[in-house]
Structure 1
Amino acid sequence: MVDAPKGPLRLVCFELRGQELALPIADVRETLPIQPITRVVLTPSCLSGVFSLRGDIVPAIDLAVLLGLARTDVGDESRIVVVDHAGSTIGIVVDRLRDLRTIDDTLEPPPSNLTASVAQLLLGVAATTTGTVRVLDARAILAAEPLRALARDEEKT
């Protein structure tokens, strides 16, 4: 985990399995309705496939699988959150969008009951009037082991 940013922090919030998660707005290019996603064989299970974003092929990851949960069932409210960070672009499939939020307080560290592989994907958590928001680290998601393995495979070809 990197040092949690000091407030205020503007967040794009979304829901996954009834949990509110967020990404810093600086890392979010846009949000989209679910696009046709083409499954790619012999890729990590967290990779839902790829989709076309105005002619660019973008990987779509199933954040639930990356967090150790069952695969996301895409529904009418499902969306893709397009993340741009350090020159890399990915789409994250989520159950539905929530509100934009501004967190004024410093983020708390991830709870100690989370596995290390999940905790490392978080910048921290924030308590709000509607519950806890888990703030994801875009850098850590892009560098997650299953996606690093995929990047190594692409470098070989």
Structure 2
Amino acid sequence: MKLARIRVVPPPDQRLRSLVQGAEHAEAFAGKMLAKAGPSVEKLHSLRTRIATLAVAVLAIWLFIHATFGANGMVVYRAKRAEYQALQKDIVRIQKENSDYNEQVKQLKTDPKRIEREAREQFHYARPGEVIYVSPERPAPQPPANRTASK
């Protein structure tokens, strides 16, 4: 079984003394680092407007590309809008066809003249004493024996 080490905290004046002694070393280290990094910092400081301008330009270009070609950009928006308009036209056309079919069904259920006309046209029904003339169907055209016409 291991016991935890008890650490004795030094009194406040001794802690302050150790901090002051370490401060001299820290100041010397910071001075050395500033001396090494001084030319680089000065160069960056003199180029800061160019760097900021370049960063803003890159950001503006990225925003333009994203707004134009992104997932919800203008290109996608226009394609979706064209698809929406085409679907709206299809809906209107199909609704018109549906209403026409409903009208035909209604007429076939209630209008006796329409029922008679459909029976005569589709089933070749006739009233007693009437004669129906039906012309023969035309034969399908035969393709030529040689293939010179298809070239």
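Every number in this text was worked out from the coordinates using simple rules, so none of it is lab data. Quick caveat, the model's predicted, so the values are computed rather than measured. Cβ atoms are built from the backbone, for glycine too; each structure is taken alone.
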Inset, instruction - Given a value of -25000 for helix-only ellipticity at 222 nm (-39500 (n - 2.57) for each DSSP H run of 4 or more, over all residues; to 500), point me to the structure among 1, 2 it was derived from. - result: 2
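Who wins on Rg/Rh (Cα atoms, Kirkwood Rh) among 1, 2, i.e. which is largest?
Working: 1: 0.95; 2: 1.62.
With respect to Rg/Rh (Cα atoms, Kirkwood Rh), the highest-scoring structure among 1, 2 is 2.
If you work out FRET efficiency 1/(1 + (r/R0)^6) of positions 18 and 130 (r between Cβ atoms, R0 = 25 Å, to 0.05) for 1, 2, which one comes out largest? Let's see the in-between values first.
Values: 1: 1.00; 2: 0.00.
That would be structure 1.
Taking mean count of other Cβ atoms within 10 Å over residues 58-65 from the coordinates of each of 1, 2, which one would give 21.8? Could you put the intermediate results ahead of the total?
Working: 1: 21.8; 2: 10.4.
That value comes from structure 1.
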Legend entry - Computed 9.7 for distance in nm of label points 7 Å out along Cα→Cβ at positions 26 and 114 - originating structure among 1, 2: 2
